[in-house]
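Asker: Structures follow.
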Structure 1
Amino acid sequence: MSAIDDLLARNREYVARHGHRELPTEPQLHLAVLTCMDSRLDLFGALGLDLGQVHLIRNAGGIATDDAVRSLLLSQRLLGTRSVMVIHHTRCGLEAFEEESLQLDLEREYGVRPPFRLGAYRDVDADVRDTVRKLRSSIFLLDTEIRGFVFSVDDGDLREVSVKK
């Protein structure tokens, strides 16, 4: 059985336990979270969240890509979110490689570099600050509360990173 088949079986069990319930489209806490795709981040558990309370936008590194900004714009404009949490984390895979080196490897292999930044960094706090500043400066996002945090994958602690206006 493949991993996908196993997950489909788990879904059938989930449906049997939970049945039908209709949640509103708008997140109840009017909050969007931009975070990493890392499977060690259980933000529902760590933040005490339930379904329907926040929008989770995930990508490698939780960086403010064009697509992340697009998702936040739609979250704010169409679905009423008013605050944004940026949550990066300790021991991220993006700390483990050199951007230029991987870009060169990809160019040699495919004949072209990806048209996007891969997101390598060395200092998680600095990367959180960069992401928060990029979101705050976006003309497409509402002037709203945007704060940054670092999540410890080892103990679940969430630490705020100070970002000057």
Structure 2
Amino acid sequence: MGEMARRISKTDVGELIKVLNEAYAEEWLAYYQYFLGAKLAVGPMRPNVVEEFEEHARQEYEHADMLADRIIELGGTPVLNPDDFSKLAKCKYEPPLNEDTLSLVKQNLDSERCAIGRYQGICDLTFGKDYQTFKVAAHILKEEIEHEQEMEDFLKDMNVSEKKSDRI
């Protein structure tokens, strides 16, 4: 972050870098969850689910790239050791132990909901205080919201209904 940007920032940059690194770790885990899910998926709507998972994996990778750039711009260092991803992540990686498309979609829906909370939190933290980080987080939040909707649509297409309490 340049000198003027540091002077006008109204955020605790150290805390912000910490939060961004947690999100960065979560994006790598989300990438892997979608990547592996696309490889292992079996069952109803498999071609559609695989195509969507592959697209989401690419987007999660792009999110990690955007976060790494922003962490560096703020004067931090992205998480250096992949072993630390699971330690830092609040949104956890779920191994695809059940490879059927329904289980994978539900698993990814839970992950997307966690990601939505993460990026809403970053937007709340940076709104009016750090425009560039807010812009990055808002972009990612928009895509995570789209991912949630796509997973919900798959459940509807598979004729699976969720209980209201599961939506929180």
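Asker: With Rg and Dmax of the Cα atoms in Å derived from the coordinates and found to be 17.8, 52, which of 1, 2 does the value describe?
Answerer: 1
Asker: Work out the source of 17.6 here, i.e. which of 1, 2 gives that when mean count of other Cβ atoms within 10 Å over residues 139-146 is computed.
Answerer: Details: 1: 13.4; 2: 17.6.
Here the read-out was taken from 2.
Asker: With distance in nm of label points 7 Å out along Cα→Cβ at positions 19 and 147 computed per structure, which member of 1, 2 shows the largest figure? Present the calculation step by step, with values, prior to reporting the outcome.
Answerer: Numbers: 1: 3.8; 2: 1.9.
Comparing 1, 2, the top value of distance in nm of label points 7 Å out along Cα→Cβ at positions 19 and 147 belongs to 1.
Asker: Work out the source of -24500 here, i.e. which of 1, 2 gives that when helix-only ellipticity at 222 nm (-39500 (n - 2.57) for each DSSP H run of 4 or more, over all residues; to 500) is computed. Mind dumping the intermediate values first?
Answerer: Values: 1: -11500; 2: -24500.
This figure was derived from 2.
Asker: Where is relative contact order in percent (Cα under 8 Å, 6 or more apart) largest, in which of 1, 2? Write down the numbers at each step before the final one.
Answerer: Numbers: 1: 23; 2: 27.
Top value of relative contact order in percent (Cα under 8 Å, 6 or more apart) goes to structure 2.
Asker: Right, something else. Using FRET efficiency 1/(1 + (r/R0)^6) of positions 27 and 43 (r between Cβ atoms, R0 = 30 Å, to 0.05), single out the structure from 1, 2 with the greatest value.
Answerer: Values: 1: 1.00; 2: 0.65.
When FRET efficiency 1/(1 + (r/R0)^6) of positions 27 and 43 (r between Cβ atoms, R0 = 30 Å, to 0.05) is calculated for 1, 2, structure 1 comes out on top.
Rule-based calculations on the coordinates, nothing more; no lab input. Everything numeric in this text was worked out from a predicted model, so none of it was measured. Cβ atoms are built from the backbone, for glycine too; each structure is taken alone.
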